[in-house]
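A short reminder: the numbers here are calculations on the coordinates, not readings from a lab. These figures come from a predicted structure and were not determined experimentally. Cβ atoms are built from the backbone, for glycine too; each structure is taken alone.
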Structure 1
């Protein structure tokens, strides 16, 4: 019951925050992009949360844990939060004042990419039962090298790049997309710092890095 209440509370608070950040600056609830984002974001989130609650409650519990211990990770999380707030506010203002207009096909493409990304997000969680929101090594943790982890070392971060850069497109805002671009650098910093921890504390991770060369994007980095 405690886990259920915690998950529902985070869902409701997150929903309320995004509604305020989008529709407040937009000056109206008649913002199709805002409703579209809420749909592609929170419907899969609810379904995934229910699946985790039934079949993997320990993983859901670890995903709800978000307190970072490492200084670099605290800074990265803070920067990500500022970036998201800025992107959503800019998207709302963009709609309100008509700063940019994306073609309809790009909005649908962005929505498809976001949903594909969410599907891959679920797959990464299925592959790695030690996947916590905070960067840490727990007792009994082992290196995962199957599935997407056999392609890149940080598939979850790769997937979030696809999802988060798709969000402004779903909202129909070019300027919000520009605001969100630094997220790629933020994720790269998070990945590098996480690798320092895993290399020093997780048995077999150094060998894994020699087998899987790419961190986030094959043939790039």
Structure 2
């Protein structure tokens, strides 16, 4: 496949309907468009099956398939969706169609060109993720109240590091900030107790889809 043939295509692992399991739209029936590929290898990754493979889809066909589910909310995720530059085209097209669109991104790639109608959920990588050096801190210059920031916390060291970032960058004044426990590494109650004890201006979250479906693909 040459460049001309690929110009309006994306490599996609899956498209499915489920409940949004986290962040501001948690609980809404949502279409998930999972793009293939990711340059990161976080130790707690739960979507490693999206690193490789996938199928090429025309962006027009993707939008039509999303429309066919009959819901308003769409989440473009991965892998790392921004690793495919044509993701920006898909996001714009979905917004033009009137969908409520969110983007789950690692924050390791530039987010400045994402359509401002999209709610960017920026996952700032903590030390225990193994990818803390990949954070693109200039992304914070582009965050607005429409966006969201997430920290996945694995241990007390991650928590203290995230609190330092929260305060240094005044993140709570920019947008909603989420602290989420890594399912396999930190007891959720422990993280909740730390947040309450420190009166942090963040929102605690557990991933609803994991409580309901235990990481089943396509759910």
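By the measure Kirkwood radius over Cα pairs in Å, for residues 77-116 alone, tell me the structure among 1, 2 with the highest figure.
Largest calculated value belongs to 1.
With distance in nm of label points 7 Å out along Cα→Cβ at positions 61 and 205 coming out at 2.2, pick the structure among 1, 2 it was computed from.
Matching structure: 1.
For which of the structures 1, 2 does the calculation of helix-only ellipticity at 222 nm (-39500 (n - 2.57) for each DSSP H run of 4 or more, over all residues; to 500) return -7000?
2
When you work out Kirkwood radius over Cα pairs in Å for each of the structures 1, 2, which one comes out largest?
1
From which structure (1, 2) was relative contact order in percent (Cα under 8 Å, 6 or more apart) calculated, if the value obtained is 27?
Label of the originating structure: 1.
Mean projected area of the Cα convex hull in nm², for residues 37-124 alone computed as 5.8: which structure among 1, 2?
2
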